[in-house]
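Next up, some structures in structure tokens.
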Structure P
Amino acid sequence: MKACYQIMQIKEQPYKRIIFVCCNQRENNRECCNNSGGNIIRDSLKRIVKEQNLKDKIRICKSGCMGECDLGVNLMVFPDNIWIKDADESAIDEIAATYILPLR
């Protein structure tokens, strides 16, 4: 059976860390990470990365639903395999201090 895809390039991970922030938006105002501030947290972390000139070391990415929306905003930190649940704007400084600023 012939593969239906072609691997274009395999290379080392270009970033030391990637933080995925759930920014899922559900219809009809159902509980979701974006309603709890997902985009605000993502934008704030991106701003910190830019201010600290760490764009070549860390990537802040928007993710879809992680299946735990009722617990507040969810973040996943790779390659650390950390799942942060129930984050809100008050957690931004601690997340930055733990996962972004040490990469300076």
Structure Q
Amino acid sequence: MSSSKDFLDFVLDQLSDLPDIDYRYMMGEYIIYYRGKIVGGIYDNRLLVKPTEFVLKIIPDAKMEIPYPKGKPMIMIPDIENRELLVKLFNAIYSELPERK
């Protein structure tokens, strides 16, 4: 199942307090970039992010889900209506990801 543009628009609105949020449409889903780094994506109308240490500390009971067949497990963000949490998570994920080559 592909993700809807409406769901993408809702997530982007929730992340609108962050600078440099971008996305790329790919095979019916959306890859989410923050300041040039891939932090997660929207898969089957679910916001999934990379499993970094900080996210696992903030959401210790986080549900790990596979974004697509044979994909690596990612953390599903259950409360996408909590803007403050999303901003905090995206900033933390960004700081934990390696620099782009």
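Using helix-only ellipticity at 222 nm (-39500 (n - 2.57) for each DSSP H run of 4 or more, over all residues; to 500) as the calculated read-out, with -5000 as its value, let me know the right label among P, Q. Walk me through the intermediate numbers first.
Numbers: P: -5000; Q: -8500.
Structure of origin is P.
Going by Cα Rg over 2.2 N^0.38 Å, which of structures P, Q comes out largest?
Going through P, Q one by one, Cα Rg over 2.2 N^0.38 Å peaks for structure P.
Consider the structures P, Q: one of them gives 33 for relative contact order in percent (Cα under 8 Å, 6 or more apart) as calculated from the coordinates. Say which.
Details: P: 33; Q: 26.
So the calculation was done on P.
13.9 is what came out when mean count of other Cβ atoms within 10 Å over residues 24-31 was calculated for one structure; which of P, Q is it? Provide the component values of the computation, followed by the final result.
Numbers: P: 10.4; Q: 13.9.
Going label by label, the one that fits is Q.
Quick one: mean count of other Cβ atoms within 10 Å over residues 16-23 came out at 21.2 when computed from one of P, Q, so which one is it?
Numbers: P: 21.2; Q: 12.6.
Working through the options, I get structure P.
Every number here is computed from the coordinates shown, using simple stated rules; none is lab data. The shown structure was predicted, so the numbers you read here are calculated from the model rather than taken from an experiment. Cβ atoms are built from the backbone, for glycine too; each structure is taken alone.
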